[in-house]
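Undergrad: The next part holds the structures, each set out as structure tokens.
Please treat every number below as a calculation from the coordinates, not as lab data. Just so it is clear, the model here is predicted, and its values are computed rather than measured. Cβ atoms are built from the backbone, for glycine too; each structure is taken alone.
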Structure P
Amino acid sequence: MNKQPLLILLLSFIAGILLQEFLVLDRLFVCLILIFSGVSLISIFIKTVFFQKIKYYLLGFFFFSIGLFVHFQNSEQPKLPILKEKETIVFQLNKKLNSNEKNRKYYVEILEVSDLKQKENFPFKTVISIPKDAVALDFMHYYKAEVYIHQPEETKNDFQFDYKKYLARQDVYFQAYLPTDILKTEKNSILFEYKIKQKRLDILNQINHSSFSPKIQEFLKGIILADRTEMDAETVKDFNQTGLVHLLAISGSHMVIIFWITLLIFNQILPVKFRKVSIVLSILLIWTFAIFIDYGSSVMRSCLMITCYYIMGLL
């Protein structure tokens with residue numbers, strides 16, 4: 001514990017997450033463990049030989065219980081409305097997903113179900129598929145349409161990908177298909193988060209309407225804004241076979257290169273005594289860019305690693 005305290009606490013935290021993942025303990029038991037570990041942690045300040053010997057175990061147990069509690073909170077399924085197979089819904093766009101040959105896919109937030117008397121548990125998220133010849137969704141409007149909606153099916157075999165569990169981790173518990181026309185109305189006010197997403201969507205649409213060929217358009221959208229949602233399967237397959245699939249969209253390695261380039265530019269512009277300012281500005285720039293391209297997982301990991309490394313150097 002004296003040599004690697006953070007590593008041991010991290011492993012305790014991970015052990016708590018894994019235990020909750022496989023045993024699925026109920027709320028009462030998880031809360032009792034968390035309370036017990038929190039109370040026992042007070043004994044660290046008791047200056048007796050016994051408590052001083054076990055204080056490290058108590059600290060590890062505390063982080064173990066935090067792991068249990070955090071994963072319980074993230075995996076608990078909320079109360080869901082009971083829906084018919086066909087419903088008329090009011091919704092707004094949350095995130096654009098990968099398309100296929102026939103349909104575009106989105107995460108949307110359902111704000112209202114017309115025939116549902118029970119108005120609690122709103123909004124909730126669903127995956128919605130819309131034919132490509134229908135209007136594309138944006139963040140500037142509310143939409144109303146009649147959809148076929150259902151909950152994802154359970155996997156029948158252990159070795160199959162559990163799509164239902166994957167969606168649940170995104171707080172998505174329904175799938176819907178929209179075969180008919182959509183009614184839309186403009187929002188009176190838009191959250192700042194959605195303004196950023198809409199600006200990104202506008203740039204993607206500008207690339208779509210450019211004079212480049214479709215394949216170049218898709219490559220540009222991937223390499224500039226980390227968007228592969230419209231990329232054809234043949235292009236992805238070709239890059240997979242050559243081992244260069246990471247070039248199709250911005251990844252962690254790209255963020256490192258962007259950071260070094262911006263740091264080099266700032267170092268050339270600012271005097272030597274402002275080297276720390278150059279680092280801070282470069283870190284702020286990559287985080288701003290990461291937010292703009294919608295928080296890609298590899299991008300966020302890279303930004304965290306760069307930030308921790310250089311902040312520790314500054315301190």
Structure Q
Amino acid sequence: ELRRVLLVFLQSAILKSAKQHADIVMPGYTHLQRAQPVLYAHAILAFHEMFSRDIERFNDCKKRSAVSPLGAGAQAGSGLTINPESVAKKLGFPKVFSNSIDAVSDRDFAAEFLMACSLTAVHISQMAETLVIWSSSEFGFVELADNVTTTSSLMPHKKNPDPLEIARAKSGAVIGDLVNLLVTLKGLPLGYNRDLQETKPPVINSAIIVSDALKVMTCVVDAVTVNAEKTLAAASDPALIATDLVEYLVNKGVPFRKAHETIAEIVADAADKGVKLPKMELKEYQKYAPEFEKDLFELFNPKLSVSAKISHGSTGVEKVKKAIG
């Protein structure tokens with residue numbers, strides 16, 4: 001339950017950051033290379049979606065784990081007149097076990113919990129890594145608050161994202177706990193075995209790590225500031241409009257494959273000549289495709305590129321506003 005609450009807190013911080021920087025344009029990335037202009041809010045909201053799925057997984061885990069084992073005895077049940085259903089109801093369990101041997105040896109609930117923790121930790125790690133990159137001197141897209149950074153013991157100018165790096169590293173321990181548990185379970189014969197005693201430490205350890213990491217990430221995101229000037233400058237790279245040029249030709253009736261090949265050729269030739277795409281003359285574009293008209297130069301605006309996106313779940317301004325709520 002605590003993990004779900006902490007996830008909601010982190011999601012609230014993400015929504016707050018998206019609202020505060022709703023109009024900021026930045027490059028979107030694939031393979032860590034600039035791809036297309038997107039809204040910062042759209043990018044940060046991607047993590048909101050990941051954590052929503054994590055909440056669903058914890059909810060599912062709770063539903064399947066809510067089975068009372070009381071009354072199963074050591075493994076064969078009991079010869080006494082007992083009422084497992086009544087005890088389960090009083091303890092708040094919606095269900096009671098169906099097989100006494102399974103009841104005493106089942107640790108699926110622990111594995112499912114650790115799987116939910118592991119995926120949450122992976123998402124935390126991915127977000128931490130993204131913020132480390134965005135806050136680096138080479139990118140400079142965001143600035144982290146002083147209370148979530150440290151200086152160097154030698155270099156006084158440093159502003160190191162230590163909490164993010166620790167959160168990123170700790171995610172590996174959670175994955176290790178999951179593997180630890182599964183390896184313990186995989187060789188057990190039917191029934192209770194003392195090996196199951198060793199399933200508790202990884203569950204407890206991961207619960208603590210994920211809880212602490214979620215608190216850290218919430219503090220970081222809650223106070224992050226975005227450098228709109230740097231993000232826009234990076235998003236203004238004309239190469240990021242290549243896909244828009246493809247769609248321009250498609251809207252003019254050119255088949256997508258042909259349009260893609262045409263723009264790829266234009267980009268390659270422009271790079272060989274050392275010419276930026278917006279600096280090419282219209283007649284040069286028309287040598288590749290007669291469908292080009294003067295309005296193509298209007299495409300070389302990252303903000304307009306973002307506004308042009310109208311599909312469901314896209315980075316379009318209206319779509320992102322709807323996502324923020």
Structure R
Amino acid sequence: MKECLTIDAPTTSLSGYCHPDYISSLSEYGEPFYLPHSQGALLIRKISGTQYRDAMGAYPLFCCSNWKGLLQDFKELPEDLVTISLVADPLTADVSVLSEIFRDVFIPFKKHYVVDLTLPLEKSVSPRHRNYARRALRDLRIIPILHPETIVDEWDSLYQCLIRKHHITGIKAFSRYAFSRQLKIPGISVFAAYKAEQVIAMQLWYHIGQRAYYHLGASNQMGYQCRASYGLFWFALEYFREKGCLMADLGGNAGINIQSDGLEQFKRGWTPHTRTAYFGGRILNQSIYNELIAKTNSTRVLYFPAYRNGEFATTVRETR
């Protein structure tokens with residue numbers, strides 16, 4: 001596996017995961033807190049049974065425009081925060097800054113599969129994936145949705161199929177409210193696959209500068225039977241190539257130390273290139289942290305923060 005792509009895609013205007021409306025779309029899980037120096041954002045959450053709070057980055061990725069600005073932002077955080085944790089954007093993260101900030105936990109979290117869009121897709125996509133994509137493009141009508149905010153109900157219905165199929169819960173389940181906000185964010189692109197005038201699959205992507213990020217995809221039973229996702233990925237990647245994007249992040253595998261699964265094999269068929277997404281955790285109040293892990297009998301767990309162990313348990317299959 002090639003850990004790579006040396007393209008430096010500049011961070012530019014606020015869109016996609018960088019846009020403040022993205023963190024606001026997750027407000028059911030915490031209070032959005034904006035970081036002025038980095039132009040990033042966190043969710044601040046109450047710690048049950050205490051007067052304290054902690055902060056987490058957005059799911060699935062923390063993105064910002066100025067990574068060095070985090071150094072100042074973290075000096076100006078609310079005093080009642082016990083911990084901070086986040087998964088950093090693998091395409092732009094400044095590892096030297098992050099390792100300085102996250103002194104308690106800073107580890108490789110997931111491999112993200114990254115397509116080099118400066119090359120023809122035939123150079124990176126496996127023969128099997130090319131074959132399935134050709135069939136899907138032949139048998140289905142795949143189009144970009146010009147007004148994504150109008151298809152909230154259709155998208156949410158498809159996503160409910162994914163939730164039931166893979167038993168997705170918590171923040172990964174994304175409420176209809178979250179989607180109603182996310183489908184209005186600058187940089188959103190939605191692609192839909194139709195069979196006999198019925199939508200059978202969709203994908204949501206975010207476009208930030210010269211980078212494209214696969215956000216979510218969902219199909220109904222007909223979509224799975226037609227392998228609509230292959231046609232959608234091919235269509236989307238060509239779309240972003242024509243838009244001048246340099247790279248596309250297809251999201252991660254199940255985890256750095258987890259053996260290859262079906263999702264990883266699917267993503268690996270689109271590209272040999274990967275980037276590592278890092279997880280960072282920092283304890284801001286050690287004495288309160290120690291009290292919390294003692295209270296929750298979590299002194300020996302590897303999860304961070306330990307007192308929240310199990311809240312985002314891995315589902316049967318990750319959605320990204």
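Undergrad: Tell me which structure, out of P, Q, R, gives 0.96 once Rg/Rh (Cα atoms, Kirkwood Rh) is calculated.
TA: R
Undergrad: Can you say which of P, Q, R returns 6.5 when distance in nm of label points 7 Å out along Cα→Cβ at positions 33 and 89 is computed?
TA: Q
Undergrad: Assuming 22 is relative contact order in percent (Cα under 8 Å, 6 or more apart) as calculated from a single structure, say which of P, Q, R it is.
TA: Q
Undergrad: Tell me which of P, Q, R gives -19000 when you compute helix-only ellipticity at 222 nm (-39500 (n - 2.57) for each DSSP H run of 4 or more, over all residues; to 500).
TA: Q
Undergrad: Of the structures labelled P, Q, R, which one yields 5.0 when distance in nm of label points 7 Å out along Cα→Cβ at positions 41 and 177 is computed from its coordinates?
TA: P
Undergrad: Between P, Q, R, which one scores greatest on distance in nm of label points 7 Å out along Cα→Cβ at positions 113 and 129?
TA: With respect to distance in nm of label points 7 Å out along Cα→Cβ at positions 113 and 129, the highest-scoring structure among P, Q, R is Q.
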